[in-house]
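Asker: Please find the structures below.
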Structure 1
Amino acid sequence: MNITHISAECYPAAKAGGLGDVVGALPKYLNKAGDEAMVVLPYYQTDWLKEIDTDFIYEGTFPFDGKSLSFSVCRVEKKVLGFELYLISIPGRFDRPGIYIDPWSGHPYWDEMERFFSFQIAALEWLNNRQNKPDIIHCHDHHTALVPFMMKECFRFDEFKEIPSVLTIHNGEYQGKYPADVYRTLPAFNLENLGILEWDKQVNCLAAGIKTAWKVTTVSEGYMQELLDDCNGLEHLLRQEEQKTAGIVNGIDVDVWNPKTDPLLEKNFTVRSIVKGKDLNKHALCDQFSVPADRPLFAFIGRLVREKGADMIPDLITTCHNRGIEASFIVLGTGDPALHDILRKLVDTHVGYFDSRLEYNEKLAHQIYAGSDFLMMPSRVEPCGLNQFYAMRYGTIPVVRKTGGLADTVIDISEPNGYGIVFKNFNLEEFVESVERGVDVFNQKELFEKNRKEIMKLDFSWNRSTEKYIELYKSLISKQI
């Protein structure tokens with residue numbers, strides 16, 4: 001099969017969250033399984049893309065808002081990432097440093113609609129002019145959710161009508177909502193079908209994708225069930241389309257996330273050398289964050305936003321400190337400016353108990369996974385979560401709230417074959433109790449070391465998930481008319 005992924009993110013070329021990790025790994029594993037998978041991505045001006053060698057492939061034009069816009073396509077060879085990466089360049093759209101957010105102002109780019117509408121049209125225009133058409137087109141989140149609509153409805157892309165499309169919802173909170181008249185920017189289609197684009201009197205890209213994609217997936221079975229109950233206004237639509245939905249848990253790239261070979265660690269280690277390896281990484285990490293290494297170390301890595309439960313972190317640290325809980329806490333991430341201010345003040349008032357780095361730092365993230373004892377994920381919403389997989393791969397015990405993909409992938413240590421610490425309700429007291437349970441496990445050295453070794457052996461690779469996607473693709477191809 002020839003599978004084309006169209007996405008706004010792809011690690012390591014452009015990553016803002018878990019979407020980038022998924023699109024940077026799934027095509028690689030599809031190719032390993034014997035299929036031909038590639039990725040189409042905007043040609044951002046990220047550091048990685050500015051340094052990588054590319055080949056010029058194609059130049060053309062596409063219609064946009066009654067005008068003809070030029071674009072070009074460059075390729076990163078398969079040997080670099082394990083799949084071919086094609087980069088869409090549109091003058092004035094992506095020739096800037098950020099993916100979604102202007103790094104200078106900290107605000108989203110004002111022309112989000114123009115950027116991602118034009119990217120999707122250009123991607124289809126290029127694919128339409130290729131001699132070999134894909135067998136499957138797999139789109140990701142609202143940034144590319146208009147692709148299934150255009151494949152089905154736009155006269156210009158009639159050749160795609162019978163090519164199966166898959167839409168994966170990585171986060172149903174974000175839907176791509178715009179004023180109703182923005183449909184005019186798209187290539188011509190039968191206006192009698194304008195209602196496909198609309199939801200709640202707006203153009204809703206995610207809704208249009210759900211209506212028109214042949215299959216709608218999300219990144220865990222638990223999250224799909226949650227979306228059917230609450231998808232920020234689209235739950236009724238998803239229930240209507242439930243027969244074509246599926247939840248497939250994400251995996252991780254075990255070649256990239258491998259404590260034995262990871263070049264970003266202070267000290268590499270395996271299951272057999274975990275005690276010494278974790279200890280050396282922990283001491284290096286604690287020196288960097290100015291917290292003692294003899295106490296259990298709890299870390300948070302990720303976006304500092306309400307969705308991730310990051311707003312509960314300051315109260316957790318203050319409460320644990322006031323109760324005399326023997327632990328240390330560190331945070332790595334960026335997000336809500338108000339939360340940044342709170343965390344900065346907390347560092348000053350809890351010296352030696354808490355420290356933070358309010359930045360995106362891939363190297364430091366790897367070191368935190370390797371050096372921490374526990375990773376906290378108190379999420380309000382967590383479609384799948386990848387951080388818990390990374391943590392366990394590096395022998396770090398996850399402390400998670402039972403929601404979405406976290407509920408699917410972390411079993412509480414009190415249960416048969418359990419290995420993590422799970423709390424049910426989003427409230428401070430349960431979160432504090434989970435930390436206390438972690439401290440108790442840490443102090444039971446035999447149990448603690450046994451559990452760390454067991455979680456390193458768990459298989460959260462893409463192999464199993466890739467098999468499920470291959471089965472899904474084949475089932476769709478068999479339905480072609």
Structure 2
Amino acid sequence: MDRLFVGGEWVESSGTDTIAVVSPVSEEKIATVPSGTVADVDRAVTAARQAFDHGRWPRTPVDKRVAVLERFRDLYEKNRDVIAELITEEMGCPIALSRTIQATTPRMILEAYLQVALEYPFDELRRGTAGDALVTHEPVGVVAAVIPWNVPQSVAMQKVVPALLAGCTLVLKPAPETPLDAYLMAELLQQAGVPDGVVNVVPADREASEYLVGHPGVDKVTFTGSTAAGRRIAARCGNDLRRVTLELGGKSAAVFLDDVDLDSAVESLRLGSLRNSGQVCSLKTRLVVSRRREAELLERLTALLASMPVGDPFDEFTQIGPMAGARHRERVESYVASGREQGARVVVGGGRPAGIDRGWFVEPTVFADVTPDMRIAQEEVFGPVLSVLTYDDEDEAVAIANDSVYGLSGAVYTADVEHGLALARRIRTGTVEINGSSAGFTAPMGGFKSSGIGREAGREGLEAYMEIKSLGLPADYAEKLAAD
């Protein structure tokens with residue numbers, strides 16, 4: 001692909017630099033795309049601005065916008081296998097898993113937003129003794145959506161779909177590692193009937209990306225990625241008073257209470273801690289267990305990892321694929337080395353898989369004897385590396401779970417769900433799963449502390465793309481509205 005998608009057309013970049021898409025398995029280039037320039041960003045923002053200020057999409061009734069996205073949903077489902085294979089090729093997610101988290105989960109996110117939009121009160125009459133008002137929810141404007149490489153379609157859906165349902169226009173900036181699936185999304189949205197200029201796609205390097213999030217023509221920035229990058233974006237947006245949603249890093253804890261059924265709990269970690277080869281920000285990578293049951297947990301974790309084949313992500317049996325990039329593998333390996341240096345004990349893994357001489361693979365690794373101050377217990381590894389920490393009582397367990405600059409997700413495992421809920425309320429994170437139960441896509445998702453600002457999913461995720469306006473009404477007109 002040698003074009004950018006701007007204004008409903010596939011156009012040439014104003015520059016000559018390209019981004020190489022490299023297979024994490026073969027380490028060979030599989031495609032190139034243009035590296036968007038500052039001028040390309042200007043062109044994309046101008047197209048989105050024109051479509052918002054003068055186009056029909058923001059003024060299209062909500063039910064009509066829903067109908068367009070329902071067509072997009074149907075087209076998306078028809079291309080499910082293509083999407084799964086494309087992302088597996090781009091970033092190495094095992095294909096059996098890619099069909100779910102990379103190609104089915106995005107559709108489920110889309111469907112959840114469609115449900116929310118159909119039920120949402122875009123106009124709401126509020127009456128009071130001091131006056132009556134029609135409270136309206138209007139699109140925030142032009143959105144810059146910056147997405148990561150790990151689950152690119154799921155994250156794109158969390159931004160593109162609510163923005164479109166709200167009536168916004170946008171510029172989508174995919175990660176350099178995974179631009180191809182963003183192009184496919186643009187094609188499907190166009191086929192579904194999204195007007196020209198409403199969605200624009202510009203892969204770009206850091207300079208052009210930072211120019212995008214600070215562009216005066218952008219009304220809102222939504223970003224998913226590292227906390228370090230999120231801080232830079234927040235500072236820029238704060239200076240300009242630009243609306244911003246940030247979904248950032250995590251170092252989530254799973255607390256195992258003594259009454260837990262460890263067999264079922266550990267089995268849930270196959271996805272809860274290790275899906276996508278450990279490259280998901282909400283994974284439970286700190287496993288907090290009482291000293292009384294630590295040995296049992298380690299025994300079951302060892303068996304779990306032995307049951308998860310590492311290898312070619314296009315092999316149907318593979319459960320752990322490569323890291324998405326060479327530098328990322330080096331980063332993960334540096335954390336494994338740090339764990340050893342700081343006194344943690346490697347229970348399983350700790351190196352590179354035997355017999356695999358090509359590709360950016362690391363062994364799934366479990367550390368024991370981990371203390372809360374170690375780097376592997378405090379910093380986001382973003383790979384298949386788990387740390388087991390121990391507690392003497394539940395107060396200490398909660399303290400360990402909360403001993404983090406992050407607050408994205410977490411879990412409590414127990415035979416007593418009511419007690420587990422009480423404990424979950426004490427954990428300072430945006431989501432806590434009880435016995436591995438997902439909160440779904442109609443509940444808000446986001447983080448406390450350094451894990452972000454704002455929420456995605458549910459009505460809160462839709463509201464993030466709206467401005468609220470209050471229209472004062474004469475009493476007789478308000479009475480008429482109330483009667484209708």
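Read-outs: derived from the displayed coordinates by stated rules, not from any lab. Computed from a predicted model, the values in this text were never measured in an experiment. Cβ atoms are built from the backbone, for glycine too; each structure is taken alone.
Asker: Comparing relative contact order in percent (Cα under 8 Å, 6 or more apart) across 1, 2, which is largest?
Answerer: Checked 1, 2; max of relative contact order in percent (Cα under 8 Å, 6 or more apart) sits with 2.
Asker: Quick one: log10 I(q)/I(0) by the Debye sum over Cα atoms at q = 0.21, 0.26 Å⁻¹, for residues 79-142 alone came out at -0.85, -0.99 when computed from one of 1, 2, so which one is it?
Answerer: It was calculated from structure 2.
Asker: Of structures 1, 2, which gives 16.0 when mean count of other Cβ atoms within 10 Å over residues 63-70 is computed from the coordinates?
Answerer: Comparing all candidates, it corresponds to 2.
Asker: Comparing FRET efficiency 1/(1 + (r/R0)^6) of positions 239 and 383 (r between Cβ atoms, R0 = 25 Å, to 0.05) across structures 1, 2, which is largest?
Answerer: 1
Asker: Next question, about the same structure. When FRET efficiency 1/(1 + (r/R0)^6) of positions 183 and 327 (r between Cβ atoms, R0 = 41 Å, to 0.05) is computed for each of 1, 2, which one produces 0.95?
Answerer: Traced to structure 2.
Asker: Between structures 1, 2, where is mean count of other Cβ atoms within 10 Å over residues 151-158 highest?
Answerer: Top value of mean count of other Cβ atoms within 10 Å over residues 151-158 goes to structure 2.
Asker: Upon calculation of mean projected area of the Cα convex hull in nm², for residues 7-70 alone from the atomic coordinates, which of the structures 1, 2 produces 6.7?
Answerer: Attributed to the structure labelled 2.
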